[in-house]
Structure I
């Protein structure tokens, strides 16, 4: 009885609630992908993997607006915040419509490039793009204001609606078309708007002073560049494999990528907490490095456990998650997890410096993102070679990020002594 009473007395903090929510969302998204992989089989799952990869690419592009909204929601207040967030919404909606229109317009070209069975799946996906940008700005406000309960709800609503609507259409009506998957994604964007604060959207002309505009613009450009590197590092391998290999092999690789990226999706949870915390500490003139060490330790530990698990039980993991059809990927599982784990740790360093408006680590990530893509373009004789090229690029990226951190810390210490 005493134990129960003590547990009841301990309230869950908003941060802990959000972390629990993110784990649930990632679990739901994994379940969604795993069921698709089992139901569709390797060849058809390759088409689904292209759509899922497009969704990830879209999330990284929209994340630029989310992070801008998050950072300056901490800094700006009252009328300044209202003007700022209205401007962000206006720009996000414009970019969303342009990108969505381009995807619809070039749907036939996309079908040819990625060897998909239909161009209509890109049309349906393109229609939903503006909604995703609106949703991302809304999330950015919640993130910046540390309204983690509302932030959790929007992620849960998106995940649950996509899971149940897509799988419902597949199982109830025996529809296994890529268009059905695209439709499920589109509808989930609408559900992801819950809860939504309509008062933040205004189409009236808003004005910010020159200093504020410059500060926002610089951070936006820096963030956009970094999110571009995220797209390259995180998604180029799947798209290139879909281009260079047959659908069956591309489907096998998609299953490998999904399992191996578990550590990255867990790391994303810490990134969401890292940015507003670092910005707030910097605003208050407090030391920010300890929060970096804390999250790097978490991610490195989680990555190590996942890599060891993938090395010891690869066949068990693949059979449980995807089935016997995907067992050919078992020898590569721990290697892919190793590449992803190193990327996840280096990603924490990059987002930390991004929060502090320092651009060198962002450029470093960009260089190695292009290097990874280049290595895969020139060395893709087998799926194993594709994975090995990623390990080379990610080892170098992590080493350079650590060297930069040590150099920057030493330079800062030297300045303080002077």
Structure II
């Protein structure tokens, strides 16, 4: 079967996989989507836990929106379209929840704000985890120092616009994640992400997940603050499937149920080879593209090969995790080194090294091949080259392709 695999924003990788070898090509599930405007408007008009958005905003003198950055597919501009019919958007400020990501590019600002960017840009603040003024709110139950951007802490009305899909160590994106790590200090993010090294921190896991619990504690520290959330679940084509608005936690729980409907995908069996694709915009760098690896592992047999397909348009991302991943040719030694000390990004190295202990990681990227090799991965120029090598080693290898590996959770029936 001839397969076209997306590579970067507009590129295609072509590969031919014999029908007898191909278990299947899997995407997030197809779901019925209505009009995006109707879906958003209906949700905002019937919020959970509030009479109305207008009632929520009444009396607000410092209204702050927290919105996702351009590495997320959240359709913020569509939500702003709906909100512009209900309020003067210039009466609010817009805090971009970058976490520890870099500032956005001009293209990303246009994507996030759409037609509203030109007249709102004077009211947009991009959170900087190392430089923004953050307020200390105390410690979480896990001992994480809770430091959050003063703009969010001082606001008398917070509106959070986000999207919900599986996350490889926080369980799910969305909800509380806009606050921590979204607008938290570097020290807080580093302490929180250290817990991603623990086995309880996995995709879909909320109960008992220390990373999720920490994020919830961050919101407990500002209990009583007026927060209205708009949380969207996308389908596999990045159309709007569902929208939950209103009280943050209740809306999040509702969105999680819809996200499971879309992103938890049944597979008949595990494969010898898994091709897991990080599609645009999740392919921005190796740091973000790693999510496709972590999700793909659930479809892979022990001793198999997982092929990450990610352009990595802006390079590596945080270099610290790559340095650790390259500290030894033995992934077990890498894990031992990582357990001695933690810096932000090491959890990425740990999750990748854990896979490298029991499987081969192959990579089709635009990154330097020696750098990839040094990091316990095998580089290839194309998916076709990688599959040729895989079939030379095991002609009867069974193959699974995850076309949106960054958010697809394969589950054996």
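Coordinate-derived values only; no laboratory data. All values derive from a computational prediction rather than experimental measurement. Cβ atoms are built from the backbone, for glycine too; each structure is taken alone.
Quick notes on this structure:
- Test item: mean count of other Cβ atoms within 10 Å over residues 162-169 calculated as 18.2, pick one of I, II: I
- For -9000 (helix-only ellipticity at 222 nm (-39500 (n - 2.57) for each DSSP H run of 4 or more, over all residues; to 500), calculated) the corresponding structure among I, II: II
- Structure (I, II) behind the derived value 33, 27, 23 of semi-axes √(5λ) of the Cα gyration tensor in Å: I
- Structure responsible for 1.00, with FRET efficiency 1/(1 + (r/R0)^6) of positions 274 and 346 (r between Cβ atoms, R0 = 30 Å, to 0.05) calculated and labels I, II on offer: I
- Test item: mean count of other Cβ atoms within 10 Å over residues 74-81 calculated as 14.0, pick one of I, II: I
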